[in-house]
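Structures incoming, each one as structure tokens.
None of the figures in this text is laboratory data; all of them are computed from the coordinates on show. Computed from a predicted structure; not experimentally measured. Cβ atoms are built from the backbone, for glycine too; each structure is taken alone.
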Structure P
Amino acid sequence: MARAFPLAGLLRLRQIEKEHAASDLAAANALRRTAQDRQASAIAALHAVPVEATDSSTLFALAAARASTRSMLTDLSVLAEQAEEQAVVAQAAFTEAKKRAVGLEKLETRHRAEVVAGELGAEQAAIDEIATGAWLREKAAGDGRGEA
């Protein structure tokens with residue numbers, strides 16, 4: 001039976017950490033895209049507000065709409081910046097988790113190669129022993145026939 005990789009538990013933990021970091025990164029990227037889309041929609045809404053006012057009440061309504069949209073755009077800009085920062089932090093966490101997992105994955109690959117090499121060596125030694133034993137038996141049988 002092949003020897004188990006002694007760090008298999010730690011490797012599984014690192015892989016789980018990497019998957020969790022990848023999930024966090026995907027969520028941060030989705031939040032960033034959502035914030036950017038909302039910001040683009042607010043800019044489009046700001047451009048859609050008519051610029052001509054026919055009376056003072058329309059002028060006040062236009063001013064209020066523009067002020068509201070600009071305020072919302074400012075809030076969305078802050079949200080987009082926060083989402084961008086979260087995405088950068090999540091990317092760094094994912095990269096670090098991936099580095100830790102890759103190192104152990106390489107150790108596991110090397111361990112498997114050593115186990116396979118050991119098994120092949122043992123198999124070759126057994127084959128050599130069988131061949132040598134058969135050759136010695138044939139030699140002994142041949143020496144015994146020639147003397148009789």
Structure Q
Amino acid sequence: MTVDVSLERVSALDSAWFAGCDFGLDPAGRAYPFDPAYSVSLGPERRMIAVARIDGRVAGYAACQRDGDAGEVRRLEIDHAARGQGLGRLLLGEARRWAGEQGLAALVLETMADNPAAGRFFAHQGFVLIRQAKALHWQLTLRD
């Protein structure tokens with residue numbers, strides 16, 4: 001059986017896309033409304049949202065925001081049922097492309113200290129732990 005995996009950048013998220021996922025938007029259809037990475041008022045030079053689909057169904061997404069000379073990966077979520085199929089790597093690749101298009105020097109992100117699997121994943125993708133507190137802060141240098 002062949003699985004069709006696709007990736008696309010979108011201007012906004014639609015709560016209906018996440019039906020059946022173990023993550024989603026709030027009941028009003030807002031994704032973390034406090035987070036400017038989801039604000040449609042920011043142009044593509046300030047933020048990027050990409051969704052990964054398996055056989056047409058959204059199974060993950062990434063949301064990034066420009067923070068000075070770096071791009072911050074604000075969210076990277078993959079439905080548990082779709083993990084292990086390369087979607088995280090695919091979405092991070094799109095974040096890297098966006099950051100490169102913007103001429104950014106690095107991608108940064110944070111993970112929770114109690115999520116070692118996320119830390120292993122990001123380290124495997126080339127991120128370096130730069131600060132450890134309640135959250136772990138990671139950086140991937142894209143240019144000097």
Structure R
Amino acid sequence: MLQRIQSIYLLFASLVLFALFLFPLAHNVYIADKPVSIMVTGIFQDINGAQQYTEHFTALTAVTAIVAILPLVIIFLFKNRKQQIALCYSAILVLIGYSFWMAQTVKKAVGGVQLDTRTMGIGLFLTSLSIVLLILAAKSIQRDEKLIKSADRLR
């Protein structure tokens with residue numbers, strides 16, 4: 001059913017992943033004495049008071065969109081709970097790999113500059129939040145599956 005709590009968890013997981021397009025992964029990182037912001041879409045550099053692209057991350061942008069749509073797809077598979085559970089755990093594994101790739105992209109973009117808590121953006125933590133939401137959704141789906149099996153036993 002669409003009105004279950006796991007649908008809310010999956011919707012929030014998707015919204016959190018779409019928020020990666022809004023929030024920077026790293027900001028106010030000085031590269032060549034100019035402040036830059038690193039986002040999922042690319043590197044923005046402050047040129048004459050305006051943010052301008054200096055490098056595009058096309059592959060990372062496309063994969064972010066695909067990964068963000070995945071929890072929405074899982075919501076509409078409510079008739080097959082076993083498949084929903086399998087896809088939730090698969091999405092978690094995909095997000096772990098995606099997080100590693102995203103971190104390596106940021107590390108490569110900043111070069112030798114050390115990131116600290118002041119320069120880390122909210123975007124670095126959003127994938128972790130979506131993993132937690134996917135785990136909560138998988139647990140809720142398992143609870144529903146257990147409830148349905150117990151109700152079938154009573155019939």
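With distance in nm of label points 7 Å out along Cα→Cβ at positions 76 and 124 as the yardstick, tell me which of P, Q, R scores highest. Ranking P, Q, R on distance in nm of label points 7 Å out along Cα→Cβ at positions 76 and 124, first place is P. Taking relative contact order in percent (Cα under 8 Å, 6 or more apart) from the coordinates of each of P, Q, R, which one would give 35? The read-out was computed on structure R.
Tell me which structure, out of P, Q, R, gives 1.9 once distance in nm of label points 7 Å out along Cα→Cβ at positions 108 and 132 is calculated. Here the read-out was taken from Q. For the set P, Q, R, ranking by distance in nm of label points 7 Å out along Cα→Cβ at positions 20 and 44 places P highest.
Please state which of the structures P, Q, R yields -5000 when helix-only ellipticity at 222 nm (-39500 (n - 2.57) for each DSSP H run of 4 or more, over all residues; to 500) is computed from it. Before the final figure, lay out the partial values.
Values: P: -34000; Q: -5000; R: -21500.
This value belongs to structure Q.
With Rg and Dmax of the Cα atoms in Å derived from the coordinates and found to be 36.3, 134, which of P, Q, R does the value describe? Answer for the origin of the read-out: P.
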